[in-house]
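Read the figures in this text as sums done on the coordinates, not as results from a lab. Since this is a predicted model, take the numbers as computed values, not measurements. Cβ atoms are built from the backbone, for glycine too; each structure is taken alone.
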Structure 1
Amino acid sequence: MGKVVLNQATINRLGSWGPVDDDIHDRARRVQAMARGRGPIDTGDYVSSIDTESLEPHGWRVIARDHKSAWIEYGTRPHEIRPRNKKALYWPGAAHPVGKVDHPGTAPTHNLAEALELAARGTTHT
C-alpha cells in the first residue's frame, strides 16, 4: 500500500475553479463514505467522527476526529492496563476483580488509506 502525499503548495498555486473544487469535494465524500462503511463499529464513535474538511485556500481532506482514531488506524503495542480511579478492574463475565490486565495490543486497520485506495479504484470492497 502506497502513501499519498499531496503537494499543497502546487495546489495553492493552481488556484480555484468551482467545478474542480466541487469534484474534489465529491471525491473526498466518497472516501469518507467508504471509510465509514468499512470502519470498526464498537461504540460508533470512530466511524461517526470520519468527516471531510476544507483546506484553505484549496482542497479537501478526510479526517477521523475521535480520540481513539490513531489507535484504530495504526494499532497499539501490547500494554498493561491498570485502574485509574478504583483499586481493581472488573467487567461482566470476569471471575473476580483484578489489579491489572496485560492487553495483547491491537492490529492496525489502515481504514482511511484503504478507503482512499478503494475509492480510487472505484470498488466498494477488498
Structure 2
Amino acid sequence: MKKIFIIDDDEMYQMVLSKIVKKINPEIVVETFWNGEKALEYFKDNQNIPLPKLLLLDINMPIMDGWQFISEFERMYPNLKALSNIYMFSSSLEERERTKALSYKSVKDYLLKPVSLNTMRELIADNIM
C-alpha cells in the first residue's frame, strides 16, 4: 500500500496537501497527525506495519515539534533512512533551520511552505512510484 504521512498542526494545510496527493494519485493513502506526539503514538501502537515511504514533517507544532519528533523517531527506528523518506518543512527562511533539519540522518530534504503541486509530484515520483 502506498502511504504518505503528514504531520502538521495546520488542518487547512493538511487538507490541501491531502487533496494534492489524491489529485496526483488517488490510490495513495494519506494519514495526517496534528503534532509529533500523536504521530509517535501511532507508530508505537503499529510497529508491525511498514513505515510510509514518504513522511512530511512540519517543524513548528504544539506539544511536540518536528525536532522532538525526529529525534524520538530516529531512536525508535535505527534503520530509518533505509525505510522511509522524511522531508521537514517550514515557512521559515532561516538557513539555520535548514541546516539543522539536514543534520538528521533520516531527513532527505528541507522544504519551504507552501509545497507546490509540482514539488509534490516530484516527491511522489521519487519516493512512492
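Comparing distance in nm of label points 7 Å out along Cα→Cβ at positions 61 and 77 across structures 1, 2, the highest figure comes from 1. For the set 1, 2, ranking by mean count of other Cβ atoms within 10 Å over residues 45-52 places 1 highest.
Can you say which of 1, 2 returns 2.3 when distance in nm of label points 7 Å out along Cα→Cβ at positions 21 and 69 is computed? Numbers along the way, then the final one.
Numbers: 1: 2.3; 2: 1.1.
Checking each candidate, the match is 1.
With distance in nm of label points 7 Å out along Cα→Cβ at positions 13 and 29 computed over the structures 1, 2, the top value is the one for 1, the highest of the group. Source structure of the calculated read-out (distance in nm of label points 7 Å out along Cα→Cβ at positions 5 and 117, 2.9) within 1, 2: 2.
To which of 1, 2 does the computed value 1.17 (Rg/Rh (Cα atoms, Kirkwood Rh), for residues 37-100 alone) belong? Only structure 1 yields this read-out. Structures 1, 2 were shown, and Kirkwood radius over Cα pairs in Å at 17.2 was computed from 1. One of 1, 2 was used to compute distance in nm of label points 7 Å out along Cα→Cβ at positions 85 and 109, and the answer was 2.6. Which one was it? It traces back to 1.
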